[in-house]
1. For which of 1, 2 does Cα extents along the principal axes in Å, calculated from the coordinates, equal 109, 63, 47?
2. Of the structures labelled 1, 2, which one yields -12500 when helix-only ellipticity at 222 nm (-39500 (n - 2.57) for each DSSP H run of 4 or more, over all residues; to 500) is computed from its coordinates?
3. Among the shown structures 1, 2, from which was the value 6.2 of distance in nm of label points 7 Å out along Cα→Cβ at positions 370 and 706 calculated?
4. Comparing structures 1, 2 by relative contact order in percent (Cα under 8 Å, 6 or more apart), which one has the largest value?
5. For mean count of other Cβ atoms within 10 Å over residues 250-257, which structure out of 1, 2 has the highest calculated value?
6. Work out distance in nm of label points 7 Å out along Cα→Cβ at positions 346 and 674 for each of structures 1, 2, then name the structure with the largest result.
7. So if we calculate mean count of other Cβ atoms within 10 Å over residues 610-617 for every structure here (1, 2), which label has the highest result?
8. Which of the displayed structures (1, 2) returns the greatest value of mean count of other Cβ atoms within 10 Å over residues 202-209 on calculation?
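All of the numbers you see were taken from the coordinates with simple rules; none came from a lab. Nothing here was measured: the structure is a model prediction, and the numbers come from that model. Cβ atoms are built from the backbone, for glycine too; each structure is taken alone.
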Structure 1
Amino acid sequence: MTQRIPGDRGRRAFGSLAGILLVAAAASAARAASGYLRTPDIHGHTVVFCAEGDLWTVSDQGGLARRLSAHPGLESLPSFSPDGAWIAFSGQYDGNRDVFVMPAAGGEPRRLTWHPSPEDVLDWSPDGREILFRSRAEHPHGSWEIYSVPAAGGEPRKLPVGWAGRLAIDPVSGRYAFSRPSSETFTWKRYRGGTAAEIWVGDPKLADFRKITDFPGFDAYPMWHGGRVYFLSDQGGTADLWSMLPDGSDRRRLTDEGNWDARWPAMGPDGRIVYMLAGGLKLYDPATQSNPVLAIELPSERSLARSRYSDAAQFLTGFAISPEGDRVAIAARGELFSLAAKDGVTLPVTRGSGAREEHPEYSPDGKQLLYVSDASGEEAIHSADAWGRGEVKVVKPAGERGHLYPACWSPDGKWIAYGDEAQNLWLQAVAGGEAVKVDASDRGGFYEYFFSPDSRWLAYTKVMPNDFRCIHVYDTQERQSRRVTSAYTDSSSPTWDPEGKFLYFVGSRAMNPLFGSRDFSNIEVNNDKLYLVLLQADGENPFAHLEGVPPKPEAADKAKADGKAKGKKGGKADKADKEEKEDEGPQPVRIDFAGIEQRMVPLDLPAGQYGGMEAIKGKLFYLSSPLRGWTEGQAAEGPTAALMVFDFESEKAEEFMGGVAGFRIAAKGEKMVVAKGPGELYVVATCGKPDDLSEARVSLDGVVIDLDPREEWAQIYHEAWRRMRD
């Protein structure tokens, strides 16, 4: 089980149990099934549906279902032929969703479509010769269009109705009824807008189609029976079955499902409609106007619910490096692990599938790991022993609601900073107490915040009213925040110089527009430049070349005095002074805010697409992303950014490593961890460009997660609900 704070586990269990009981009580009247049953169809006394990615059949009276397919690929959208002998369905058998047909009693499926676009089965033609499906194969904007393909195999043809989501053919008149736009599967509720589905009816021979619905909400899934059009509509607040005449008149509501939406209706030859409701199936009979629940038992082995081991490398979501650079913490599938950079033991820091832990961050002394956890039912910031031992401490308790962003330690270990979903930035003492609000924005959240080397200052990025980002600096002593960069250009990625002389950032200030050849407008690309801010008014520009210019008198006197003092001490005394200075910790960082916007110096680098900066003494590491179009970006395999390093002594930049997704530098600045492809982490020295990465790779072999799917599903459900709630 995941380590939890005493008392939280019981409270979470009670809250989860209460929620489950409420949902179960509300749904019990709406469903009587032992699974999640979707996309049904009916013919005679047989119902076919999709569950667990396979096709099943069951009596129209309910009872024990029979599995019809067992392919590892997903089967869905089954549709009986008019004579009930065949079932058409959409199957993902060869890496793509295509139309298949198989005997209704079971047997070998036969593939009918081959286009890379996904194809969704809709229905059959009334004569049973063709299968109707929708595809995005030819529409220039990727909208669905309706096609038919011979059930015996052959070339598909497009039906002349334009873009549409569903279509049914009247077996008597041959008229079409179709819905447009294809928004019938959208998950929004009670939407009233321009993309709400409407129903059209017309004769394809005359190419005369008319919209017969004018309700501003959702009208879709048209079906023909007895000279009427049956369909789904949320006119009553939730999606229910309705019917109307083909001209749109005499609109009647047929069901009232209360708080649940009816979904995926399908009509049999006798006019009965089977549909999904609350995870189960119901059957509406227009002759009796009854709609009983089908009590269905799914005799499944529930293989997906079995406990199993999961490869952590395939689910890597975050990482951090210890101050010495000898260990790496990773977050994978909601669990935290501590790994040796070279040789050593791998240890789980958290355990259990019922909570999600993410965003690990080492404490300055490397003994603790800070992370975000939802073990209590809401997100909180925890601190655990970096070796997975001892009790877990709550640094920031869970609030009533809200998603938390990664927390950042101060170098002295006394403070953490974190952002929340309400677009606030907070400062919290590790020892406890009330959190201090640093800043708030009504235009965007806080995602970048970093402490100065002496822990006094917090640099962060804030989204301004004009949607540009600005660098601000907060004084933890005076509890005051000041803006450092102009609000008229975009600035991001604030990074402190380890010696406290500069503050680096990325500024979108370069202008070199291209002229678009199609829409005749300017295209702005490669706008980023790297800058440094001189924090002290008397600070020296590191790029000012003053060879031959005598130093200022006071500087010369100071240098002379320092030289004499050094000469008197010599050898061991100098070494002792150095060790004493290291023991004293970082020197106080002084910031002169007056005129600070005028003390910005650009690095001599070409404009590009930059971000993700971190600095060590004399060097600045950053990511440079290539300019890629949409098609190039989709075709790219793996990360495309280059990790660059700028050397202040040579005043030149070079590529440190290619194909990088992200990196973190250890607190002592001697090593870094670099992420490349999925599950690829490397620990390398910062002092020189790595030649051979084979020896630098952090081994994730054998790092497995003991997974309980049922616990994980419950956590996913609760997290999804929180995200929708907030």
Structure 2
Amino acid sequence: MLGLSRTWPTATLERHQIRIRTKDLGIPGEMVMNDGIGRISPSLAKKVAESLGLIDCPSCFQGRLGSAKGMWLIDVDSEEDFEEDFEEDWVEIYPSQIKWKCDFKDVHHRTLEIRNWSSELKSASLNQQFIPVLEVQAIQPEVMRWVMSDHLQRALKADLGEQTDAMKDPMSLRLWIHQSGPPKNDRSLDGYAGFLAGLPNNNADKVAFLLDSGFDQRRMKYLKDTVLEMCQKKAETLKTKMNITIPCSAYVYMAADFSSTLEEGEVHLSFSTKFQVEGFSDTLLEQMDVLVARAPAHLPSDIQRVKVVSRPELRKLKDVIIFSTKGSVPLADKLSGGDYDGDMAWVCWDPRIVQNFKNAPVPEPADFIKGGYLRKNTTKFASILDSLASDDSNKNADTKSKHLEDACLDFISQAFLFNLQPSFLGRCTKYKERLCYTLPKSVQDERAIHLSQLLGYLVDQNKQGIEFTDEDWKRFQKSQLGMKGKFLEDPEYAKEKGERPNIKGLLHILDYLRFDVADKVISNALEDLGKKINANGAMAYDEDLTKLYNMYDERASGKDEDSSYCRQLRTHLRKEIDALRDEWRISFSKGSNGVENSNFANTVEAIYQKWLDIKPPEELLASGHFPELLYNPNKDSATSNWELLKASTTFKRHDKSTFAWHMAGKQLAYIKAMAHRVPGETSKVLMIPEMWGILRPDKKLIMSLSMQREAARDSESAVALEDVFEFDDDGTVIDDA
């Protein structure tokens, strides 16, 4: 799929700089030991890095060059000590990288296009597929289960702790919304945040919008309730997702050892910067065992325990794990059929996990093509052309060229038909998860292994030209799995509203982690969060939002003509707004209040349009008593004097209902911002939608200001704090490390 991926053109080479190797590493006739990877000279790698705007030169690049694709690893045998002018730029290509014949005459075929590259490593989350394998291959399964529980609890408490910390002030909450909210790639091309009636249509943008307008979640009940709803939804996601971060682990590009210094079963891994987590701080791994795996991991052997060593010959290669090229089977292939064309390995060096793990033997390969469950389409363009030419009665030299267009159309037609066949990868993967859930031996069961081997074929179904139909799947279920079309339900841990199975003995490990670990941690955290945020005594009412209404209300209290007209205006507004509030209450009497519900959205928009249509009576405007409403230069905008008065009236009448916020959210935000008092040397800032949509909170500044407030709260002087930290003019902590 690299041909369809976004790449960046970098260096353009001469033909002599492209070294085409005639054979891959490994014993001829045996497995290729460097499938998908070649080498690049250090000087060329530096130029590629400069072209990409990188400060440091990565150890490997993923990309394509003409007909070749895959990874290119810096050659550690090249000399880098000479002046760069004397170094030679070159890149080498191996047969396993070449996808079609190319003579490299075209300059575009000689341009190295880069898709990705190795970079600084960070702690990784544990793929959920790895967890059952780790348990069944554990020397002490109950200890492995406890370790998984410990890591999950720590990760959940860290995530939920961020939520609690965010509640202490609006700026901290704004930062949390930015870091934990949904991605903004669903915005329009202008970067606008979509609105539903008077407020943004998702809770994250809604909270950000209100915070930016000056509301405080500790004081405003509607904002507090929206934040709590966000936290509860995130908590539910954490239950099913079970994001278990293993501090001593990382996802790393895999590469082959061209220097042949590593023995079979050995790997090399060093870091470009010190890898620092609790209990570990170093720039390399050496003289220890580690686990390596690759997603998807279906077979027990898809996680391997190997020895990591440090070799001086490989010291220049950073942030990439080097696998040995010795032996009969490359380590990458043992990891669910991986190779070196850009695959990443999960590497774990947590001793509690590694020391409690034993390798499973790689099962004998199953030939499901020979067994008749799969078929391989090996049609080539040349065979189509030859077939058309052989059917032509006129056998002359121009026969093939005459049929070239027909052959192209036939080839494209067959390609479309092949790629339009339904994919069974997702369907069979889901079935395997359900099947393993019912099997006492889980992924070790023979049936699970057969299905895992089938998935090994299906993962590259299109690239390998494999055909697999619904009838083939039914036959496979019957003969290989003994299921004969039996329906299997989703595991409880995978259900959005799953329940703890009431069974004797041990729960499935994923059920255990969700229901016995995650549920309890999350429930306790949400209870603590609710107590903390509710302790602030947030109120539905905000006097800033009613001042405009109160001004007109006071004006209506007199006995002169102007007061009479004001009373008429007030009565008109109350009547129209209260009627819409009644319609709102009737429409949502059954509690339908989720913006994801299209009926809810349609109803809100319909009522909102009626709210927008509320206008001052013409006779009142003609009276001459309301010039501020009649001659307002901003009268057609959402912040005209009339719209602001209408919003203030709506809130005054119905401050305890979400109706007020959905109808008048834009105006209430404007009123609140205008009411905010600021020092004379600064100012409130108005912002256009496309600029607001790309705002990004400054983490350092927010943290430093928060620390200053915490110090003041603890009765510590600002001078004492500055003895510990030094701040720049913006209040940012100066880091002189």
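1. Among 1, 2, the structure yielding 109, 63, 47 for Cα extents along the principal axes in Å is 1.
2. Only one of 1, 2 returns -12500 for helix-only ellipticity at 222 nm (-39500 (n - 2.57) for each DSSP H run of 4 or more, over all residues; to 500), namely 2.
3. 2
4. Biggest value here belongs to 2.
5. Going through 1, 2 one by one, mean count of other Cβ atoms within 10 Å over residues 250-257 peaks for structure 2.
6. Across 1, 2, distance in nm of label points 7 Å out along Cα→Cβ at positions 346 and 674 peaks for 2.
7. If we compare mean count of other Cβ atoms within 10 Å over residues 610-617 over 1, 2, the biggest value is for 1.
8. Sorting by mean count of other Cβ atoms within 10 Å over residues 202-209 in descending order puts 2 first.
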